[in-house]
1. Could you tell me which structure in I, II was used to calculate semi-axes √(5λ) of the Cα gyration tensor in Å as 40, 33, 19?
2. Check the numbers for mean count of other Cβ atoms within 10 Å over residues 52-59 across I, II and tell me which is largest.
3. Assign the value 39, 22, 12, calculated as Cα extents along the principal axes in Å, for residues 180-219 alone, to the correct structure from I, II.
4. For volume of the Cα convex hull per residue in Å³, for residues 204-283 alone, which of the structures I, II scores highest?
5. Output the label of whichever structure in I, II has the greatest value of distance in nm of label points 7 Å out along Cα→Cβ at positions 108 and 276.
6. Match the computed value 0.50 of FRET efficiency 1/(1 + (r/R0)^6) of positions 332 and 388 (r between Cβ atoms, R0 = 41 Å, to 0.05) to one of the structures I, II, and report its label.
7. Assuming -14000 is helix-only ellipticity at 222 nm (-39500 (n - 2.57) for each DSSP H run of 4 or more, over all residues; to 500) as calculated from a single structure, say which of I, II it is.
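Taken together, the values in this text are just the output of simple stated rules run on the coordinates, not laboratory data. What you see is a predicted model; the values in this text were computed from it and never measured. Cβ atoms are built from the backbone, for glycine too; each structure is taken alone.
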Structure I
Amino acid sequence: MDLDRTTIIAGLKIKVIRDAIREMVRHDMNDSGWTVTSLADHMNISPTHAEWLSEILVEQKILERKPPLSWDKDPAPQIRYALGEYGTRFTLARMLKRIDRAKVDNIIAGLLKRVAQINANRELCYFVNEIRLFGSAIDNDAETFGDVDIAYDLGRRKRPPKYKDWHDWAHKRWESAGRSNLNFMQQLYYAEHEVLRLLKGRNQYLSIHNFDDLVGIGADSIRLFILPESQIEAEGGMSGKGLHQARMISARERAEKKEQLAVKDPSAVSTEQSPEQIKQRMITAVQSLAFDLLHAIDEPSPPEALEQSIAVAHQRIKYYRELNAPDRIPDLLREVLSVDIIEQKSDPKIFVFSEDRERMAKDGTDKATAAHKQITHAVIQKLKSRVLGHSHYRCDESYTQIEKAFRLKREADYDKYEYRRTRPGIEFYSADFLSDTAVSTLRKITEGNDERLHKQAVNTLSKYGFIKPFRKKWRLTAKGERAIKYHAEKDAFHTNNKGDGDHATAGP
């Protein structure tokens, strides 16, 4: 796909959009798509802006809508997006300075020369079986080109007799390269990637793809090279046209399987919205408007994004009012825009041990949290003052508040240092790591019941200092007594929070 790198879509450069979609696809492991929230977080734009961009790409068949996940119990699930008909071509597109036909011919000639060198090198574990050209380079009427797209097919060369199997040969190939900084997967595929690097030859205009990409996008192609039969001994004895036929059949089967795994036809995605969805979409639109306003204040931003946010927020507020819902719009918006409420909601209801609360008051944790909140409010106060155009010379307490907050943060850092200096001991296996069986065993020992204790749990408790033998019986150490207190408080916490009752530790 030829893309003009000067193209702007939804106020964003097309290269930025392509890179973002590539990243979304890379993390879409089960082909379920992604939400506008995920795209917005990655691109640092508002959800309204991300949805606007996604819908434009849907119209261009680069993306397609997908239904919410079947297991998603959210009363207002978000529509998901995935690659559409032209999506793969879009993500594979390169946006370099365009070249002429003569340059393309030189690139192809250099490629075929490297293919011959690779196939002549018996030290390499792979050989090149076939090269096909596709994309704009096969158009005889085209005068300029963005890149040269080729599809490759590699075959495994027959291993030398001194290696017990082909994988042993490939592993030795990595060892002989001296690349000790590679992870396991890079080591595993080193032999293949070595050939691909040689094939590409560091040419930025040469875009190489496997046959799965070629079959997946359904592009026309022409053959540039195919290995003559029996020219190279292959592992498994198949090369040339025979290997080509087998690879094409496998690629088509994988493409068909991928299509069958689609949950539902994108055109069948329901556009009907429940009252809860209308409410949530209104809230998201207002949050997006607030984000885009702050974005416009703080840094350069596309004016189209702010204009779109204003229009969408106005429209969705109108739709919500038509519901005549009991919840007032000002109350709803205050809940999602108030910094204090946002910070309260961002702190999940998690259990904190009483002794940890005491520690947090001493080691600077509480001071650091307070300093963070003070800085946030001081910056917002200063921002409001600047938006209203207040004079620089008027009395401004925001700087004083920020200075106090930084002073409090320095005190927190000092308290943290002093706390760690005076308490150098580190508990590597705390009570929270104990299994339910270990906790149950610990409680039995507390009650004096040493009969039929779980052997593995006893070994774990003894190994990490929760219990010790005393007069042929197990007794709790100070660490064990602390663990009993910890899990008693934890069980009480989860009992009081009914929704979290399943997380409570098992009793004796």
Structure II
Amino acid sequence: MYGEVDTGTPLALRTAEQTLGLIQLISATDDVVELKTRFHDYQAYCVANDVPLLRPIISHLESTLSSAIEAAKTKIDRELALYSLGEVDRQTVECEQMARLMLQTKSYVVQSFEWCAPSYDQSLANQFFDLRGQKNTTVNYERYESKEVEAIERQLADILSYSTEKTAVLLTSSGMSAYAVVEAFITRELLKDYLDTVLVSPYIYFEASGQLTTLNSLNVVFATSYETEQMLDSAETLQPKVIFLDPLSNTPEQRLIDLDAFFEKLGGRIIDRVTVVIDGTMSPGCYKDKWRTHSGNVDIIYYESCSKYLQLGFDNTMSGYVLAPVEWKKKMAEIRRNTGAILARDCANTFPRYSAATLWKRMDVIQRNAMAVVDYFDKLPAIHKLIEVHYPGHHTHPDFNVGKQYRTLGGCVSFKFHSGNGYDKLNRFISELIGVCKANNVQLIKGVSFGHTIPRISASSAMAGFDKPYIRLFVGALESDSILELCKAIEYSLLEGKYLGSGNVDEPA
């Protein structure tokens, strides 16, 4: 297509054997090509209906679209001829950068004409872009959901194989706003008695925990074990109305919950009815519809951040989603609207379009890289004397067998020193490692979060400053040779670094 606005085979149909970066660039380019067609349709509508257009703006945006498409076309044509495996990482990173530009261009052009409350009709004025809003019978107001948000909800339902007859996807402005919608729903609809009991897995994400545990009207009880039977015993004893679970904990140990076994038995331990709330951010798409069918007295609400894996590492916008029983959609959508938790349209326009095949291909690369890192350090006794290395997909992890039921375990590898896990020490180590990587042409980012293509490292804390930090390495989606070189740099920095010899004295672990 490359900017042709008449006919042609979508570029996405020619990507079966292409690298992830090129697939993403082709998809984003097709998005902008489609927008150029919409832009022409918009101009034609305005002319036909006496809607004024400011020609300098039209010319500028036409030029912006054409130049962006031409730049992408040139890049794609060059990269389609790539045959050297040694060039894959360069291609992946450069094509990703270009794809991000294409999506930002799309958002910029749309935002130049669109309004948060676009017009239904008009006389000699222009306050709209999306033609679907003209003479619309529903509310033209961004908090009531835009067409762009609806499109991403359909995309996620399709990619993650959610039944739209049984469940509803509601897109939000972040993972925590997804939590906020869930919390608002359960406190209004499910937890109506003073000191209703809520059972929580030993760890849930610290910001969610910070919100939940400060609701004085609830009796929040944390389970003491990740073992299925012990958690079920707690549920049977406490008879909670709601249970919160993080199936893969965002902690150095990265403990797992056996959700299959838990849901198979939970209904028989609960006298009345229980709703289980699951945060799947660390293991995207881990929800299984079969959990609903084990018993008639268990409901499930599932939510995730879409800022990480489900955005393919683009990191363009904060976003999240809630998956809930379809009969709860109306009330949850109302809460999302009233609290302003919905994803903004301009942010939705920067969200990448992709297929299930692309997502899972990328997740497989990420998990492969995580396993390669743990395998590398597992063979080094000298490293074992300094640190513990944790990844739930490795045979050394206590929940290794549980991990086999998950579609993916992500790409976070934890490094925890046997002593001296303080921020000063860990940040000195990271600074030295960055220097080693620069000297050896190894790509690495110091930064928080995960899901990105280039590996990322940070001194993290499971409770954000309230407990001992550890090193979290997100392994990224580069090729195996690059991950091997990163492992060598980490090994050298651990064994030869000066991070122990300067700065403040760290407290013992």
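1. Matching structure: II.
2. Largest one: structure I.
3. I
4. Once volume of the Cα convex hull per residue in Å³, for residues 204-283 alone is tallied for I, II, the winner is I.
5. I
6. The correct label is II.
7. Traced to structure II.
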